[in-house]
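Please find the structures below.
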Structure I
Amino acid sequence: MLSLNKQNVYRNQLRAWRPGWRPATEVYKASICQYLLRPGLWLLDAGCGRGGVVEQINTGEFQMMGVDPDALSLVEHRLPAGAMLRAAGFLDQLPFRSASFDLVISSWVLEHLPRPAAAFAEVARVLRPGGHFITLAPNGWHPVTLFNRLLARAGSFQAQLVPRLYGRAEEDTFPVCYRANSVRRLRQLATAAGLTPVSIQTISDPTYLAFNQSLFAFSRAMDRLLPAVAWVHIVADFARP
């Protein structure tokens, strides 16, 4: 099993070999934090689950709302209710008024959306003019993701294998569609929704196959052969004009 602690050990090795390299989660957090300076800002965590980056950026200096279709995740969210309001809902039918938020964030959600175009349209609707939508997602063209797409066709097999490989609770393993998980597709979706791409970064991280030192070496070699457009993670920033 590849636990997060074990993965971080390999990531520290990677930092030593690649000065300046950062995992996608750090790039995602930095992308969010640059917009948190506005007084009275409202942030929406779309697909908030039980926690995530909001636990790290919670300063009490801005308002946060979380939305997720999984009611149990909302109940078990690790932030207290006073730190982040929460509501049940789907990204393609957000239960909020138009122009309600200055910043919408979303991590590990796009791959689960059966109707990403509708979700992007809803995000654009609830954003205020000048607001930003920042998302972190797996790249559908990376070999690990391609393998997961094959597993997804096997149905329940994926729900059993992924938790065993990565130590994830089975109830937190949701069906995947990968209908928004490429640089090109994200540009198309954003443009159609009236959002302007500010940046779309692909990020290499060979630790996702680092179950042991040999597989880590193999994954690093594979990453060197991959074009940047196929690196494992995507962090994107879109603005509403």
Structure II
Amino acid sequence: MPDSPVLVITGASTGIGAATARRAAQFDYRVVLAARSEGKLAALAEELGGPERALAVRCDVTSWDDQQALVAAARERFGRLDAFLANAGFGAKRGFLEESVEHWKSMIDTNIYGAALSIRACLAHFREQKSGHVLLTSSVAGRRVLPGSLYSCTKHAVTAMGEALRQEVAETGIKVTLIEPGAVDTPFFDDRPTNALVDDDIARAVMFALTQPPHVDVNEILVRPIQQPL
């Protein structure tokens, strides 16, 4: 067990984050679960095997102090850190006259600034050990602009961030992967989509990237449900 790899996941309390934690546990990963919902995190950590297998850490990804504390907690509990999935994020209604400006700011802070802080929090450690894997949850909306969607704009920024990081660490042992889901039936949506993927579909894509040989870096995984036209 001390040799089992350690994966940190933000936005781990529900949806893709929780599904990835469950799937990673099947691959003998120890997981550090981060979100603002402490009750859900604690229940998931217990489900995945308790203190020896899973650690729940309350984390607001827009807080630099919280992100630093998250990485420190992972290393203190498990003695290592191998991968970090920056998954926290949320959306908004399409239309530049929709939503409040406060909602916009919170979304931008979480989806873009939060992802950048996650990179910053784990990168120094990965550079020191000359290995590690940074995964960022973007979206098909980060590849194709959607009408009136500020959310799409934030995910374009995450996609660019992933490529910028890949180029920065290209000559090191650090891997970078963008995970780009199409429509997924998760609590992310107020109106649940039909003909959608399920969260475990994305979790399996994450694990595909994580379980490649050391010399293989899967940089982008775009996953759509088979009937999604955009």
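Could you figure out which one of I, II the value 1.6 for distance in nm of label points 7 Å out along Cα→Cβ at positions 18 and 42 was computed from? List each step's numbers first, then the result.
On the way: I: 3.9; II: 1.6.
Of the structures listed, the value fits II.
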Given a computed value of 13.9 for mean count of other Cβ atoms within 10 Å over residues 74-81, which structure among I, II does it belong to?
I
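If mean projected area of the Cα convex hull in nm² comes out at 11.9 when worked out from the coordinates, which of I, II was used?
On the way: I: 12.6; II: 11.9.
It was calculated from structure II.
One of I, II was used to compute semi-axes √(5λ) of the Cα gyration tensor in Å, for residues 98-145 alone, and the result was 28, 14, 5. Which label is that? Mind showing how you got there, number by number?
Numbers: I: 24, 12, 7; II: 28, 14, 5.
Attributed to the structure labelled II.
We did not get these values from a lab; they are worked out from the coordinates using the rules stated. Computed from a predicted structure; not experimentally measured. Cβ atoms are built from the backbone, for glycine too; each structure is taken alone.
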